[in-house]
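Take a look at the structures listed below.
Every number here is computed from the coordinates shown, using simple stated rules; none is lab data. Quick caveat: nothing in here was measured; it's all calculated off a predicted structure. Cβ atoms are built from the backbone, for glycine too; each structure is taken alone.
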Structure 1
């Protein structure tokens with residue numbers, strides 16, 4: 001079993017918005033947690049198999065939801081798990 005270093009607080013996402021280049025993006029956690037009201041309580045590995053991302057389970061990656069407070073754009077980043 002692998003773990004996401006961002007979800008577990010080992011590292012922080014320090015990306016600047018690619019749309020406006022004005023602000024640091026805010027990490028709102030795993031995208032899979034926003035699918036429905038019980039998503040945060042379901043098994044992560046099972047959710048990876050059933051999501052719309054092609055190889056996140058095989059590549060051991062965690063998809064995170066990012067938000068720019070300046071231009072209000074959202075984006076996704078894949079974090080390599082350890």
Structure 2
């Protein structure tokens with residue numbers, strides 16, 4: 001697993017990290033107390049290294065600290081949350 005610098009880009013409503021010069025990201029929306037995870041993307045060459053999981057952990061920590069209910073639309077996010085439950 002790579003040690004990433006993950007940034008919550010509030011303007012773009014996404015968590016992001018640069019891996020090998022490429023952007024890995026988790027796109028979200030917040031509305032009426034709900035943190036909706038729409039999309040998680042890691043460049044193909046960097047998949048399987050725990051990067052998406054680190055993005056998820058950052059997003060879940062943020063949603064919890066903000067008191068938001070999580071609604072995972074993205075299939076990866078749904079599976080990740082189910083594994084951690």
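Numbers for the structure displayed
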read-out	value
At a computed 92 (volume of the Cα convex hull per residue in Å³), which of 1, 2	2
Entry that produces 2.6 once distance in nm of label points 7 Å out along Cα→Cβ at positions 26 and 42 is calculated, selected from 1, 2	1
Entry that produces 26 once relative contact order in percent (Cα under 8 Å, 6 or more apart) is calculated, selected from 1, 2	2
Read-out helix-only ellipticity at 222 nm (-39500 (n - 2.57) for each DSSP H run of 4 or more, over all residues; to 500), computed value -2000, structure in 1, 2	1
